[in-house]
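Below: a set of structures, written as structure tokens.
No lab work stands behind these numbers, since they all come straight from the coordinates. Since this is a predicted model, take the numbers as computed values, not measurements. Cβ atoms are built from the backbone, for glycine too; each structure is taken alone.
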Structure 1
Amino acid sequence: MQELVQTYDAIVIGCGLAGLFASLRLQQAGFKVLLLDRRDSPGGLCGTTIIDGYEFVIACNDFGRGMEEDIEELNIPVTFKSKKTRIHYNNEDYFSPFERKTILKFISHPIAFSKFIWKLKNNKPKQVEDYYLGAVVDKLAQDRTLNDLLKLPSYMMGLPPQDFLLEAVEYDSFYGYGYLDPRTPDGGPQVLVDTLVNTFINRGGTLALNTECRDIQKAAQGHKVITNRGKVYSRYVISSQPRLDKYYPDYKPGMKLSKFCIAVANDLPFPEDIHTMIYYPPGISDWYEKLDRGELASEFGFHIFKSDLPEKSDHYTMNIYFYLPRDLDRPTPEVIEEVENYIFGKLETLVPGLNQSLKYKKFISPEEFSQIHQGLSSRVTPVVMTHDFQKPDNYDPETDIYYIGNSVYPPGDHAGASLLSAKTVANLIKIDWQKNNQVVQQKQLTTIN
């Protein structure tokens, strides 16, 4: 454990991806940075964990092109692979990035598809429902396949189509997240986190794990941060604590993921150019809304990916993600059995021979996920955004604290948005630092004159 000195230029609270990237960006600008986290391991939802002797990815597994660009800006020695996502829908396969077959399906209904694109670019809602993907698609696309494929972004973000803002379809391109061209780090997410941490420490940063922030108080030259290891001071404080107090009191939280962690024999074929496979049954509005109401659906979507980890001699691991009915954090054995039979029956369509190759299988409920990962949540989307609300700013002038993560600007609920929040805050702090230095220099000149 690194020793804490008393004073830093900036203290970053929370060592997830947003905290790591904010720290590295400030460090690159010459700041002396302390990065602390209450947990005993860095990375937040990004990394791996050992369960019964097998290594599994925690949550974050693929990223947008934007992360690769951030890595290059910071000169971090991490490389990425570009892999596709396969969407299995109604006995047909579609791919992202879009291939010829997927594009042809869109343009086979030119009028409906053109109206949808126009609506994306020129939406002027006359009623509340026109702000949301589900209602807009239902009005424009009568063909069932086109209707469901246009609603796919809502599944990717863990929201029923009627809750997914239409404008959110444009976030990926507008903010440069790049998830339509996904990337996976060589060696997997733990290698990514380890490299970020080692780079931060090697460049002079201080990492303090098992260090809980208990209070932040204003001090003469910035802030006093009180932790379980003592008091530390800094001019700037950056927190990854969600700003949920700035949301509507009756906000709707997103749904929590459940998962199966499985290990399979090494000789089970899995396409090298594919990272994620999605089983996407028809009628997403029906089955997702049923789950959202707290009811178990007879059919529902799920996705599986092969862990991009160093090869083992006899096996590799995979995660299978899906949503149980809302608020069902600890399902009964009967529900688990029903869900398991459904998923592993459908998996043979995606990965033939998987059931015969199984060496290990474990169900992880939302409750168990939080227990394993020291209080972290499996929600993809912390808060379901509404058309009349914008995320809080990254800076709170009352407390003089900066905020990062998915509860604040920019829009989006994934690693790409977290990284952009980190970049935004780092830039705000650098501007403030420069202004303060100019004021000091002017005072010194005035004194001399």
Structure 2
Amino acid sequence: MKNDTLKGFCALVVTIVTLLVFSTNHASAFEVITGSVTEISGPDDLKLNPDKAIIAVDVFGDSDRSVNGVTFFTDRADRGDGVVEEGKVQSGDVSVTTAAANSIDNWAGAQAFTGGTEGSAANLAEIMRDIRWNGAPNPVDVTVAGLTAESIYTVQLLFNENGDRDRRFDISVNGDLAVDNFSSEGGDGTWTNANSFSYNVNATATADGTIAVKLLNNIGGADFSGADGNPILQAVIVSSYDPPKVLVDIDLTDDELGELASIPNTGTLGGTFDAEVDTPSVTEVDGVKAVTLDGTNDWYVGPDSASLAGDADRTVEAWVFNPEIAAEETIVAWGRRGGGDGTNWSMLYGTHNTWGSLGGWGGAADMPFVAGQTGGPEAGKWHHLTLSYNKSSNTRSIYVDGFLSNSENDGNPLNTWAVANDNETPLPIVIGNQNEANGTRVDNLSGSLS
């Protein structure tokens, strides 16, 4: 049988992480090198935490406004309590300065945001109407100052388009290209009047306590690919960094080549992943060391999955190289097969048009890579795959190389099994296979990706 390979990294995270780029059509999508881009449909999508927010700026806003308990200070002179000078807001020791030659009041129509605390949706809609901008090839520069040197902060930039412009520009953070050919019209380059996006990055303050963000046509990377290269900006949020709780963290890229009977877990869950039948090997695949599963009796059994059972929030990331894609190939799984609906959790790399990316055992819990379509990420290449579940919205999402490939929130919430059908035997996390109803593994699902 064919070899399937799992690159030397896999992480299971029990707090939802904001991930990468919104897109449904990779052909015209931008590239996220550092950070993530998420679509905004309301205040809750910003994940604002008043206890973590350090400063929030409504760029060229007409007044200060509160969103989910966080005050966005306008940087327009004489319009708000935090303005130091035109384009600069100060809160405590921290300041945000947005340097751009141009600004427009009520540039975009108010969007129909929903959710959040009372008044927050309407306030966010107003925040997203005004912009500061510059004419290409000139930049919009954002400087955050007064931070603790060498500390990590979460920075969010908010964008919204008022028309179909095919706008593109790059984003750099502290001098390094972070997003290439970013489009504020969505990752697939298709504009709608509901498009709003947040670029999110965890950035380290320099020795002088600053983080510098630049929006500019063609900083580097691929050639400019749009029709309008003028950078724009609606808002800036700076928060203290809240690292995710990583339960499972595996990195084999520095391991020796050869058989690998046990994989240590450096995540908080601890323990090891042990080969149950045959012993897979670490090989070099397209220049990267990885554990290779040969499709016959190759899988690893890990720690108890109880903390990830039920409807627990979860995010799974894996680098995967798959030379040939079948209908259902398991990367990592817990819960168990046999039902009912939503009681199995298996991250897949398959072509099936119902469960190509997620096998939840029936009904709405299953999900393909692209809604209603057969197929998966291109074979014979390394891909970064991320599968997440957010219990607050019952949303299941699959990302491929930083782009949202599919997302669903129909059906009942997940209820992933923690024990086998004897109601006693704990169910482990498994790399390269799935648990059967009785808590064991069989070879018909082994190695179909790992």
Among 1, 2, which structure scores highest (criterion: distance in nm of label points 7 Å out along Cα→Cβ at positions 53 and 365) | 2
Which structure, out of 1, 2, was FRET efficiency 1/(1 + (r/R0)^6) of positions 317 and 413 (r between Cβ atoms, R0 = 25 Å, to 0.05) derived from, given a value of 0.65?
-> 2
From the coordinates of one of 1, 2, relative contact order in percent (Cα under 8 Å, 6 or more apart) came out at 22; that one is structure 1
Value 0.10, calculated as FRET efficiency 1/(1 + (r/R0)^6) of positions 61 and 309 (r between Cβ atoms, R0 = 30 Å, to 0.05), assigned to which of 1, 2 | 2
Among the shown structures 1, 2, from which was the value -10000 of helix-only ellipticity at 222 nm (-39500 (n - 2.57) for each DSSP H run of 4 or more, over all residues; to 500) calculated?
-> 1
Value 79, 57, 39, calculated as Cα extents along the principal axes in Å from one of 1, 2, is from structure 1
Work out distance in nm of label points 7 Å out along Cα→Cβ at positions 37 and 397 for each of structures 1, 2, then name the structure with the largest result.
-> 1
